[in-house]
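Down below are the structures I want you to see.
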Structure I
Amino acid sequence: MNILMFAHHSSQNRGCEAIVRSTNSLIKQKIAGAKTYLISEKPETDQMHIDLDAIYNGEKKTIPKFSYPWFISYLRMKLLNDESYALSKIEENTIKHIKDMDICLSIGGDNYCYGEQPGWYEIDRKIKQQGRKLVLWGCSIGEEDLSEKKLEDLKNFDLILARESITYETLKKYGLNQVKLCADPAFTMEKEELPLLEGWQEENTIGVNFSPLMIKRNPQSKIAVRKLIEHILQTTSMTIALTPHVIQENNDDFILLKELYQEFKSSNRVLLIPNDLNAIQYKGYISRMRFFIGARTHATIAAYSTNVPTLVLGYSVKSRGIAKDLFGEERFVLGVDELSDINKLLKQFDLLYKEEDVIKKQLESRIPEMKQLSTVSVDYLMELAGGGEG
């Protein structure tokens with residue numbers, strides 16, 4: 001069975017790397033003889049995925065002005081309001097591999113949370129036109145994200161695997177009966193433990209992850225996180241490990257965290273984890289933290305899955321849904337707008353600190369079930385492969 005993973009930007013986002021790593025591992029463990037292929041917009045960032053059978057360049061193409069494809073695209077748009085020809089040329093690096101595959105997995109996770117995606121819609125249409133199985137893998141989609149075009153695209157999927165119950169219930173509500181509930185594959189990802197950094201307090205270090213996306217959505221959030229760091233230094237004996245998880249141009253956690261490190265390094269209780277680690281190495285550090293506070297979903301999954309009490313600075317349905325599935329309610333998740341209330345953030349941290357033992361016990365009980373729910377996604381995949389046309 002040939003399985004293609006697409007809609008992947010790059011592994012500079014360690015969350016995207018975690019999805020590829022864990023998905024590939026689950027498939028290879030459960031489906032005998034499966035061959036896995038990845039299409040990446042930046043394949044040079046994905047070379048750590050040594051167990052993939054191939055990595056293809058999925059960079060979007062440009063249509064040279066006044067070329068034959070440009071004239072055809074122009075005329076189809078002008079006369080028919082049809083952009084499909086242009087999109088098929090732009091996404092040609094992905095589309096050309098469809099014919100060799102049995103199942104195509106759209107793996108972006110929260111790709112459908114960020115407006116219309118006409119390029120991916122065109123790829124999805126081509127997959128179905130060529131008679132291949134189409135799967136939306138471990139997705140999160142809020143009701144506010146759904147549009148007429150997006151719903152039309154979602155109906156093309158043979159199988160939709162929602163990674164948390166809020167998305168599952170939303171898609172069911174809109175009549176997408178091919179949706180199944182699973183958990184994010186990264187709950188099962190391995191970890192690699194590197195030597196601890198100088199100044200790290202064993203069993204008394206808290207991780208803090210913050211992202212430029214949070215500041216873009218709420219500029220006051222940076223002030224809130226700065227106040228939180230001050231609060232931790234003043235009210236506890238813990239060391240703070242600033243933890244990047246996305247290192248991309250114009251979306252680089254490390255640049256932001258380095259600023260905070262420079263501001264607080266004189267305390268001798270603030271560390272900055274390097275920006276050149278892979279996903280399993282970051283998970284190795286996160287797993288040895290006492291607490292974790294994070295904005296990046298897969299950094300928080302690394303914490304949850306190793307039983308580290310976690311406060312999520314969430315900006316989409318995925319954070320809320322995962323917390324709900326873990327605790328039965330949306331606990332220890334603050335929406336980006338809530339960070340304008342600094343006292344609310346500090347109270348949430350104080351509550352996390354106070355309930356440390358209770359939370360650890362809840363995670364120790366629930367995480368094995370979440371990991372099992374991750375593996376169920378491959379069972380659904382096998383059912384799809386063995387069934388008739390969707």
Structure II
Amino acid sequence: MQRHTLSRSLTLALMAGTLLAGCNEAAAPAPGAMPPTAVDVVTLQQAPLTLTTELTGRTAALRLAEVRPQVSGIILKRYFTEGSDVRAGQVLYQIDPATYEAAVASAEATLAKAEATEQSARLKAQRYAALAKVKAISTQDNDDAQASWRQAVADIAAAKAALKSSKINLGYTRITAPISGRIGKSAVTEGALVTAQQATSLTSIQQLDPMYVDVTQSSTDLLRLRQLYAAGKLTSTKDGAVVHFRLEDGSQLPQSGRLQFSDVTVDESTGMVTVRAQVPNPDKLLLPGMFIRAELQQGERPQGLLVPQAAVARTARGGASVMLVGGDNKVEQRDIEVSQALNGNWVVESGLKAGERVIVAGLQKVKAGAAVNPKDVTPVTPANKQ
């Protein structure tokens with residue numbers, strides 16, 4: 001009896017242990033049943049975008065004049081300081097005027113002689129005309145008198161032209177500034193012999209306010225912009241294309257410029273097109289030939305769409321793709337097309353629409369088809385950084 005009671009107790013103890021083990025196994029999670037991965041998502045929204053592009057170029061003077069002599073002679077005086085600002089019409093050099101003054105005096109004498117000859121010929125022509133009417137002289141004599149008078153009149157015109165030319169040459173002995181601007185170094189000094197229309201300039205003058213900035217843009221970008229305009233995805237800015245500039249040291253130029261024109265010819269060797277902008281330069285900070293970076297406004301997109309750069313991955317073929325979170329919190333991988341970077345984002349051309357959620361953090365933990373626990377975040381851009 002005692003042995004039977006002990007055997008029954010052992011059986012009950014084993015059953016209790018088996019039930020307890022079964023309860024513990026039921027309470028443990030099944031293998032692979034992990035909670036959804038937490039990810040950060042950004043909900044895409046449409047907004048007007050002003051598209052810009054940064055190009056490099058060089059500055060150029062608005063106007064450039066190379067000063068050369070128009071008559072030959074010896075330089076007597078230089079009237080300007082190298083590197084200073086000069087006004088249009090200001091005297092820069094004085095050429096020895098002695099020979100040109102003598103030429104003017106000679107031309108004046110020739111004119112006086114012609115005028116005296118003309119007076120005599122005119123009076124003779126008048127007398128012969130009256131005598132010819134009464135048949136007192138032959139018609140031939142009258143014709144000769146009239147011709148002599150007309151020749152004397154022509155001699156006066158030629159003398160006046162010669163006198164005017166002589167005075168012009170005399171005026172050219174005073175070499176003046178053709179434009180206002182900053183003058184460079186002088187290639188000659190007092191006592192130097194210069195010749196008319198010589199190849200070497202005496203000095204040069206450059207107008208530095210405003211300035212031109214010549215930058216280059218690829219023909220591929222121009223074609224892409226024209227296609228966007230044609231498709232209605234891009235509109236021109238209201239006040240024209242505004243250009244902002246950064247100097248060689250990275251500092252921002254206080255003045256902004258305006259786009260002037262785009263060249264009509266593509267450089268065959270580089271495939272680039274020259275774009276010219278004009279910028280005020282009141283402080284003469286810019287000098288011709290300086291390297292400069294220009295940020296050009298290419299147009300406005302009324303319904304633009306941006307995707308954070310952190311959400312975009314590159315495919316093996318060089319394309320772009322993103323991970324989306326659907327309404328059932330399942331991950332979807334999608335190929336998209338983006339164009340340019342803008343404030344830490346990519347401008348979306350196709351593949352996405354407003355309201356969709358893209359993953360920006362936790363991408364390495366998820367794959368297509370996986371369930372996730374999304375958390376909405378605000379994209380970090382230069383405009384909202386703390």
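Each value in this text was obtained by applying a stated rule to the coordinates, not by laboratory testing. Quantities reported herein were computed from a predicted structural model and do not represent experimental measurements. Cβ atoms are built from the backbone, for glycine too; each structure is taken alone.
Numerical summary
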{"quantity": "Origin of the value 19.7, where mean projected area of the Cα convex hull in nm² was derived from one of I, II", "calculated": "I"}
{"quantity": "Structures I, II, by FRET efficiency 1/(1 + (r/R0)^6) of positions 79 and 255 (r between Cβ atoms, R0 = 30 Å, to 0.05): label with the highest value", "calculated": "II"}
{"quantity": "Which of I, II leads on relative contact order in percent (Cα under 8 Å, 6 or more apart), largest value", "calculated": "II"}
{"quantity": "Rg and Dmax of the Cα atoms in Å, for residues 151-366 alone derived as 17.5, 56 - corresponding label from I, II", "calculated": "I"}
{"quantity": "Which entry (I, II) yields the derived value 17.2 for mean count of other Cβ atoms within 10 Å over residues 127-134", "calculated": "I"}
{"quantity": "Structure responsible for -10000, with helix-only ellipticity at 222 nm (-39500 (n - 2.57) for each DSSP H run of 4 or more, over all residues; to 500) calculated and labels I, II on offer", "calculated": "II"}
{"quantity": "Which of I, II leads on FRET efficiency 1/(1 + (r/R0)^6) of positions 87 and 303 (r between Cβ atoms, R0 = 41 Å, to 0.05), largest value", "calculated": "I"}
